[in-house]
1. Ranked on Cα Rg over 2.2 N^0.38 Å, for residues 457-520 alone, which label among I, II comes first with the largest value?
2. Among the shown structures I, II, from which was the value -8000 of helix-only ellipticity at 222 nm (-39500 (n - 2.57) for each DSSP H run of 4 or more, over all residues; to 500) calculated?
3. P(r) over Cα pairs in 5 Å bins from 0, in percent, for residues 113-312 alone computed as 1, 5, 10, 12, 12, 13, 13, 12, 10, 7, 3, 1, 0: which structure among I, II?
4. When you work out mean count of other Cβ atoms within 10 Å over residues 129-136 for each of the structures I, II, which one comes out largest?
5. Could you figure out which one of I, II the value 0.05 for FRET efficiency 1/(1 + (r/R0)^6) of positions 97 and 161 (r between Cβ atoms, R0 = 25 Å, to 0.05) was computed from?
6. Please state which of the structures I, II yields 25.6, 81 when Rg and Dmax of the Cα atoms in Å is computed from it.
Structure I
Amino acid sequence: MISDKKPVQDFVSLLTAHGIEHVIITPGSRNAPFSISLLNYPGITSHSIVDERSAGFVALGMAQQLSKPVVLICTSGTAALNFAPAIAEAYYQRIPLLIITADRPMEWIDQGEGQSIRQRDLHRNYVKASCEIAEEAHDGDLVWYNVRVMDEAIRLCTEGVPGPVHINFPLRESLYKTVDNHDRNVKMIRTAATEISIHPDELKVVKTRLAQSKKVMVLAGQLPDQPELESYLTTFAQRDNVIVFTEAHSNLSSDTFITTIDRLIMGFDKEKKKYILPDILITIGRNIISRKIKEVLRAGETEHWHIDISGEGLDTLKNLRRIFPISPIDFFRSIQEGEKVSIDSDYRKTINVWNEKARTVAAQYLEHAPWSDLSAFRIIHDAIPRNSDVQMGNSSVVRYILLNDSRGDLRYFGNRGVAGIDGCSSTAVGASFITGKLTTLITGDVAFFYDGNAFWNEMITANLKVIVINNGGGGIFRIIEGPNKTGEALEKFFETKHNRTAESFAAMYQLNYHSSDSVESLRGGLKWLYQTNQCAILEVFTPRLENDQILKQFFTTIKNEVYQNDK
């Protein structure tokens, strides 16, 4: 059976025509025509999630792994607003979501009807496009209009730069009438594949500039796993005038790259900060995490090139001079075609020497470091099984992970589009459901409890392992300058000190639970976590008041032992 609403029938037919396989529906009445139609529709798997905010991030995690749209459907009213955090994250992370909001007929908006708000263009600031369906479309031009608009919305999710698209569906009562299932003949418009390349004259200029520059830096932000890009970058990084900085979520971890930016530069004096400034800076990907490298690069004069297929001019470092609307793979392939380039420069050698020294000192420090967030993250990162996925929480979690050399046998993901804590667990649930791969979610206590409804659904799989770092509050605010000097306000309003644990939470959702509070018990807890045959939570308790001091001592040690004598 399928709803008797013609627009809903056409929409469902378009989903299958476009090869969309997953739909998440949150409970409600106004969206009943979708729930009825999609329940057992061939080729589509429908999932039910109660909490709209969590549902949005679960869909984001699924689409993150599928690289094609996942559909989100909700009832009218504030339900639609609760999708907003995930939609914003998807927009800035360039993940395709198709958001469907059921709505009351237009004449009842602002007339005191329940569950009714102004839903047209509700998410306009954070979607590629938004549209509204003509509700009374039974035949003729209105049907043609609806099909055309819905088809375009689905295409826009992945056409060009991927992202979320919103369709608002006003629906009149009765909402529960059905007709026999039948395939509707809907028209699809297909976009032809095209290729973009650098103009030969421009390419000649680029190659010349790179060959003449003594110092070239590549700085990579968030990127999907791309072995071909890593291969081209590895070759480029062998030039004496080139250094490549990446972060875990860049998913670029060749031995020729530096993946621990803050560990390297936190101890730099003015002289070294000046030395590291490149003649040409090439940025790829989005959402660079390291505040320190941004601070260093913003303070100097350098020629910044940004490589992005969208042609978007991200002037994050305030020195943007040139935009290349091309994929990073095509850019680095193009500049390496032709003769081998030889440049007389000590840039790569000098920085790599500093990095090796910093790595050695860091390893020695961590070998005997007191129990803390810092030592716990080192043990956890080393213990994650090979060829698995990591979903990183935000704030202090991702920064501690970035102090460890990235592992090429892992894929790293994190909600760094907006970098909020609101959906880290839900995203991991969606991602692990799709991949079926072992997935380790590493999250902070505040983020974990905030997104507790992530586990209120039937999509929890045995391959998801959860590690909660419980330091009694938002530890990031003891690390960054500013909040750590606010006295009583630090604990109450920034850190939000608490005494909660995840044990009762795990019992509520019938998840296996184990806790650790020392090096020895953490090693045992990690062994338990990866041996258990269902989704499980390992809660790691670290000292709230000591963590920031131990981290500061870590950086001071590197500064003193690596750089003070390196004059």
Structure II
Amino acid sequence: MFQDRYQLAHKLYPYEKSKDQDATAVVRHPVIIVGGGPIGLATALDLGRQGIPALVLDDHEGVGMGSRAICFAKRTLEISDRYGCGAPMLEKGVVWNVGKVFQDDRQVYEFNLLPETGHRNPAFINLQQPYFEKFIFDAICAEQERGAPIEIRGKNRVDDVQAKDDHVVLKVMTPDGPYTLEADWMIACDGASSPIRGMMDLGFDGRVFQDSFLIADIKMKSNDFPTERWFWFDPHFKSGASTLLHRQPDDVWRVDFQIGWDVDRKEELKEENIRKRLDAMLGDDVDYEMVWSSIYTFQCRRMNEFRHGRVFFAGDAAHQVSPFGARGANSGMQDVDNLGWKLGLVISGKAPESLLDSYNEERVFGADENILNSTRSTDFITPKSKVSRNFRDAVLKLAETHAFARPLVNSGRLSVPCVYDHSSLNGADELPGGPSVSRVGATCPDAPFGDGFLLDHLGNEFVVLGINTEVPAEIEVDGVLLRGLSVNTDEDPTNALAVRYLGSEKQAVYLIRPDQHVAARGRSYQPDALRASVLKACGKE
């Protein structure tokens, strides 16, 4: 069998015996995170940067094998920028904004996910998951050097969890035997099969799609395929019912074949059989090297609740979608972004524990949005009835020459930020002429500002943003410190700042949450209105 090149990150946190294992009494930690994948590591990074002690327990000793997730969205890059690891991701990743859809050998549709300028980050980068995890780990190491209270323990497998009213008890197995820990709060980031979910006897409901998809990552140098997302329905090379092609760093290409439900997976994963499909697609004269392969099945499922007392679930442990649309890891990063600041406020005594219920409220909404889009994509890609197949083929044929049909083409609705339109944390939206893109509940759109970009100036705290109007540099509301930022649209010669934040208004004031979602907005700075909005955003009202 071919060598797996993704053993590149090896042991990032090799097992070492901790002092907790020899303690005479059970040690309690403020936060324990189970799972050292990208979501678990990002959660630790978020909390550690706030000064909240975070302990990660992982049953491995480093980054997992295989490229797995490769498409990371603009929103994930913006979150990573705040965490201090976005720049190396962008430098290493393959940037793309354009996708093309084919049927047989004909192009039927082309789209650009970010046609406008004035953003630091592109719509997407392609980056193998081991690199993504490694960059988060590097940021953790940098924060540890600055004193951030983050600890990662490899080869610490959680074998039992008991959730109590005011803490969680964990039984942990190590090469030196078992020991017990307690946590004020626990976050399960242990993947789609989530042992923690099983230990707590919690459900994971949804739909499993009866089809199989073969992933092959290959290393080749080719000028025949540009840096774009290419998707074929009924491809002329007959390697599968559909095929997806993506370019990754290091001259690695991801090829995804739809191969049907009733297949012999063992046979399909043999290198000679994978090569038959690749040769039919690429041609016999193309040299390539096999890097990694896997077979997966679509699943769109989620837990009923993401919070269970002192235990939270995030990422694939809480929800799972098909990979077409890149909504898995990207939605998991939005989970981290949502939970981190809320848990930080509660632990520091600046918000009531009830604020944490909004994590479940907002991220269940986000998961349902992702599942809806993922299910629709899957039904279009893999029609299960003659009527559905006829509809899909008619849409593809019309899309070649008729613009009205192109929005109906669905090869995967790609990940975008979730807008919490109906969140209980939302304050008033008193900017009637304000643009929809920056409405209450939305993430702040980026825009050029000074020598950089606006999002660089928002940081990880509550911000009162005054546009073409002055706001105080520092404001305190019931123990919560807000930073004021006054900007002028004259500082953006592209006018993007005015278009994205003012619309038809002359000036505006925004209250922005630490996760850079808009909590409230209005025309002017009103202390009483601001106070009410801050209290609501912190779950105090």
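Coordinate-derived values only; no laboratory data. Computed from a predicted model, the values in this text were never measured in an experiment. Cβ atoms are built from the backbone, for glycine too; each structure is taken alone.
1. Details: I: 1.47; II: 1.12.
Biggest value here belongs to I.
2. On the way: I: -10500; II: -8000.
Clearly, the read-out refers to II.
3. Values: I: 1, 6, 10, 13, 13, 11, 8, 7, 7, 7, 6, 5, 3, 2, 0, 0; II: 1, 5, 10, 12, 12, 13, 13, 12, 10, 7, 3, 1, 0.
Going through each structure in turn, the value belongs to II.
4. Details: I: 17.4; II: 24.4.
Answer by largest value of mean count of other Cβ atoms within 10 Å over residues 129-136: II.
5. Values: I: 1.00; II: 0.05.
The correct label is II.
6. Details: I: 25.6, 81; II: 24.0, 75.
Derived from the structure labelled I.
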